[in-house]
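There are structures below to look over.
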Structure P
Amino acid sequence: MTLPAFDRYFRRGDSLLAGALRVLEASTGEKYSSSSTRRALDLAAGVPAALFGLPVVFGMAVANKGAHPLLPAFFVQERAGQGSPLKIVKLRTMLPRDPDSSAPQHVHEVDRVTLFGRVMRRYYLDEVPQLLLVLNGKLSLVGIRVLPVPVYEHLRSTWSAARFERWSGCYATSRLGLTGLHQVYRRSGKEDSQRFHRDVFYARRASLGFDLYLLWKTLERIIDRIWAA
């Protein structure tokens with residue numbers, strides 16, 4: 001079976017696989033997001049990923065420190081959590097922000113990304129330290145992307161009150177994750193307008209089958225980038 005054929009099969013709602021997954025966990029949306037099945041999936045996939053990925057993180061951190069000895073190997077940022085801020089730890093991929101920079105806080109300054117940082121970002125290696133947050137239950141593998149506070153506030157100030165209220169309600173009640181619908185399907189940039197539609201769609205349709213599909217698409221995307229290198 002070819003990859004497109006696999007993709008079509010995994011997306012079908014009438015397959016034997018889809019039926020089996022509904023037997024395992026029939027709930028969807030907010031109820032699924034808070035279910036023990038969701039937590040079991042995080043641990044079943046997150047523990048092996050952490051055992052494999054964290055030694056890689058150590059090697060990347062050493063290489064990162066060697067490339068930029070005056071900078072910390074890791075980057076810590078406070079992000080908009082659910083009810084309280086959430087500290088995110090990533091491998092550093094960017095130079096510090098220039099104190100005199102006039103760029104808005106929510107804007108991603110591409111020219112600050114280091115050469116080694118581009119490599120890590122291409123294969124999502126900078127995200128691997130966040131697996132620890134998955135293991136302790138603060139994040140999920142799949143969900144709505146946890147946003148930097150300036151980006152969250154930018155959406156509040158630029159979207160209509162009704163639009164932001166609907167989206168922020170989904171952000172507050174669905175699970176926040178490392179990967180998700182927006183990360184898998186965005187083409188470039190942050191695509192804030194598409195973020196609204198994708199996040200709201202995911203919050204309504206979250207399910208065991210949907211999460212497994214998004215994990216599959218994330219892995220497929222990484223493999224495609226490795227083969228294209």
Structure Q
Amino acid sequence: MDHIISPSLLAANFGRLEEDIELVNSSVADWLHLDIMDGVFVPNISFGFPVIEHIKRISKKPLDTHLMIVDPDRYLSRFRDAGASILTVHYEACNHLNRTVHEIRKLGMKAGVSLNPHTPAALLRDILPYIDMVLIMTVNPGFGGQSFIEQSYHKISELKDMVKSINPDVLIEVDGGVDSSNALRLIETGVDVLVAGSSVFGTDDPVRAIADLKNLQ
């Protein structure tokens with residue numbers, strides 16, 4: 001299947017960060033997913049610019065950077081400079097979303113918009129012509145290892161119908177509770193990009209886990 005795998009570094013062992021990034025480098029993963037959390041928009045803190053810059057120096061994969069922060073407009077150019085290839089902001093965090101995504105693209109990055117589980121997909125109708133990706137959160141953002149929210153399938157299907165009619169080039173990404181038990185159904189529902197954290201880095205063989213998600217049948 002022609003889908004993208006983006007392992008989430010949030011689930012890696014930060015005591016051996018370089019080793020885990022090299023595992024992703026050696027795998028069939030397409031991107032490397034970075035969850036940026038500020039402790040305000042979500043109840044957790046992850047890593048900042050010095051760490052992202054270090055990751056960029058090691059990673060051979062594009063950095064799929066997901067901002068779970070308030071007022072992301074303040075930092076767009078800094079994320080570009082730190083090495084982000086794809087920059088995703090939250091619908092719920094942007095007062096002027098159209099301006100934000102235009103600035104992301106102007107800076108030379110792909111622009112994504114993320115939705116929390118409670119936010120309806122229909123709210124993205126007017127922004128779809130101007131973005132490259134939608135990230136559907138299939139758990140409540142802030143922590144890894146949560147269970148997949150089953151209602152997400154309906155939301156993905158609704159979004160897929162809108163994408164087909166408005167901007168077929170938009171990719172649909174999902175993050176949260178993705179593993180071998182639901183990955184195939186997600187792809188069949190319309191997902192283009194699978195973010196997987198615990199189901200990759202929580203295994204004895206992350207490279208094999210990535211390959212299994214990539215080679216779904």
Q. A value of 45 was computed for percent of Cα pairs over 22 Å apart; which of P, Q is the source structure?
A. Q
Q: For structures P, Q, calculate percent of Cα pairs over 17 Å apart, for residues 84-203 alone and state which one comes out highest.
A: P
Q) If P(r) over Cα pairs in 10 Å bins from 0, in percent, for residues 52-147 alone comes out at 14, 45, 34, 7, 0 when worked out from the coordinates, which of P, Q was used? A) P
Q: Given a value of 10.6 for mean count of other Cβ atoms within 10 Å over residues 100-107, point me to the structure among P, Q it was derived from.
A: P
**Q.** Origin of the value -9000, where helix-only ellipticity at 222 nm (-39500 (n - 2.57) for each DSSP H run of 4 or more, over all residues; to 500) was derived from one of P, Q
**A.** Q
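Coordinate-derived values only; no laboratory data. Keep in mind it's a predicted model, so treat the numbers as computed, not measured. Cβ atoms are built from the backbone, for glycine too; each structure is taken alone.
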